[in-house]
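The following blocks contain the structures, represented as structure tokens.
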Structure P
Amino acid sequence: MAGIYIHIPFCKHKCNYCNFYSLASTRYMDRVSGAISRELQQRKSYLEAQKVETIYFGGGTPSVIETADIEDIINIIQRNFDVDAAAEITLEANPDDLSSVKLMALKKAGINRLSIGIQSFRQEDLQFLSRSHSVSEVTSCITDAQQAGFQNLSIDLIYGIPTLTDEGWEENLQKAFSLGIPHISAYSLTVEDKTPLSVMIRKGRMTAVDENLALSHYHILTRMMQQHGYEHYEISNFCLPGAYSRHNTAYWQGKPYLGAGPSAHSYNGISRCWNIANLKSYIESAASGQVEPEQEILSPVTQLNEYIMTSLRTMWGCDLLAVRHKFGAETAEKLFGDALPFIETEQMIYQSGKLILTGQGRLFADGISSALFGEEQ
């Protein structure tokens, strides 16, 4: 099984904390779907005829382009790949793009899952994050989506925002629960270098992020999610039973995927490649039939380390039998031995042949993963 990721780089407005490849411009918007369609046809052999079980439109903000363009891309995928009849087809969207008419059109085009960038149900938080939508649009877009038949819904929330108190964060979560949303992705606000937010904080024009506040919010998050029946299935992702993101879960489980669009990444188990992060150059290369991503061949140790890092982020954990099968018995035994100190401190459990982080261990996931990494000889 495999996935396809489509990168749509356009945004109405570039948020002050964002460091993804995106453009607050409409230039070339009418040409991008054609370029992506051509790339998909040029690179269809990449997945080696594996069945495609997920398609994901990310960005940027894919909901800003014409629904007809999204439908065209889906049709191209259907014609060139073996797509599962029950494939999960996700579109990332912003609340201010989702009118009732747009939602019905997206449903008709084949989108069956929405991931909506809510970020907060509080106006002061939205202003701090320079989001373009209002609180009223947040609630209405969710109810409109549900009425349009989108039961498979996910929303993004951000915590650790300087304007967000513990009480405000609890209110945000309660609002999400009251709307019956089955999947919630919650991220701590991270100040990335060279973003407008980092510049404003450095110049004293914005309040700096408080790590203790973010940690308090994280504890509130995990407690309330558990109380409301949500599974903490990945460090930043929670869902009602069975409602996890199939596409993102495939990433964490190391399944292959093809990425199309400017800056999109692809992975086939032994190598990773990525397209140029320049829209004009990308469109020109697709038109000439020569989309040539840069490529990195992954050594066995790098493949192992990536599996350790991604699998430990999930509730399914790191499968030592899978490690033994792919990397050998000696590697699996060493990995288990290296994990014993974390098992003894109850940051990790060993269950049914798998290493799984506990709630305490998730707070130190990156450090634990790096401590378990293999080393190149």
Structure Q
Amino acid sequence: MPLEKILFNYSASNNTLSIEICGLWNIFSKIPQVFEVNSQLLSYPGIKKIVFDGLRISDWDSSLISFLYRLIKECKAKEIEVEYSNLPEGVEKLVALSLKIKEGEKKPKAIPEPFLARVAEGFLNLKRGVLILFNFLGEIACSMRSLFTGKGYFRWGEFLLLLQRCGANALGLVSLISLLVGIILAFVGAMQLRLFGAQIYIADIVGIAMVRVMGAVMTGIIMSGRTGASFAAELGIMQANEEIDALKTLGINPVEFLVIPRLLALIVMMPLLTLYANLMGIFGGFIISVSMLNLNPVEYLMHTQSAVKISNLWVGLLHSVVFGVIIAISGCLKGVNCERSSAGVGEATTSAVVTSITVIVIATAIITFIFQVLGV
């Protein structure tokens, strides 16, 4: 039996049990099981203290540490005092360390923070974020003034590359989404207009909706998830690698060097992408109306031309310019101010997308309300 490696000596006078451990204790030898020792302890009623003696251990490894740890935990659960000072020096230290680590894992319950403290912390975080935003906008304004007065440094090669990334490289995704949005608007309009036999007015619904709002909004959302996230990730990695600090050390303004080209690229390309999205959305409605609703193609195009006024086009282009500014500022602001870690870069990218989409929706509501009041 493996228990031959353990000798029990019980003293009834002080209710102390001496457990002597001897022999070879490693993974290649037969080691007693903890439940076998526990069953043996039941034959000594009234035990209050256990003393381990390991002076006769010939060799040992982590198997002995694991056995002693589990046995000591069982004894403590039964409120039995354990003394293991007579073990070999290395064994004694490792057992004490393992017990200490396991006890340290039991963390006290966190005291919930008071409600007013949480409100104050949220207000201070909001105040800090607003100050960072206004400081960033001020730096952009100063950099734009330097650029237009000829005192700024502007890299045209990088600007043309950014135009390609923000414009031509996004045409595929903008085409797909805008086409599907036009198809959806045509289907939704047909469900109601068919009740009155007025399917031809699908051209009016699709044309006005796409040109006035939906084209710019869908393009803005696409560019938020595509380009805004890209800006935040690029600048965030530069911040984590201290490249932005290196630019400051060299006397180069990071906003002028990194932010302004991205901002101007989106301001230039967003109206063009919006015009293209309008065209694809109208084309999607045209496909559904002609192929499934049996409308006359020429009549559909004439209705679209008569319904979509030039004012609707200008309203949509204004939306697109505002959205371009929002996306560029959100992405660059989150990237420049992110934490210097991979997790910080990921959080900055996510925050840039969420912030830009949220502000786009809010800006759409505000602009729509203003133009409704003005009667445009």
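Observations on the model:
- The greatest value of FRET efficiency 1/(1 + (r/R0)^6) of positions 100 and 356 (r between Cβ atoms, R0 = 41 Å, to 0.05) among structures P, Q is that of P.
- Parent structure of the calculated result 0.05, given that FRET efficiency 1/(1 + (r/R0)^6) of positions 52 and 140 (r between Cβ atoms, R0 = 41 Å, to 0.05) is the read-out and P, Q the choices: Q
- Of the structures P, Q, the one that 10.2 was derived from, the read-out being mean count of other Cβ atoms within 10 Å over residues 124-131: Q
- Among candidates P, Q, the computation of distance in nm of label points 7 Å out along Cα→Cβ at positions 156 and 188 that gave 4.5 used structure Q.
- Among P, Q, structure where Cα extents along the principal axes in Å as derived comes to 55, 51, 43: P
- Origin of the derived value 16.5 (mean count of other Cβ atoms within 10 Å over residues 212-219; candidates P, Q): P
- Value -12500, calculated as helix-only ellipticity at 222 nm (-39500 (n - 2.57) for each DSSP H run of 4 or more, over all residues; to 500), assigned to which of P, Q: P
Taken together, the values in this text are just the output of simple stated rules run on the coordinates, not laboratory data. On a predicted model such as this, the values are computed, not experimentally measured, just so you know. Cβ atoms are built from the backbone, for glycine too; each structure is taken alone.
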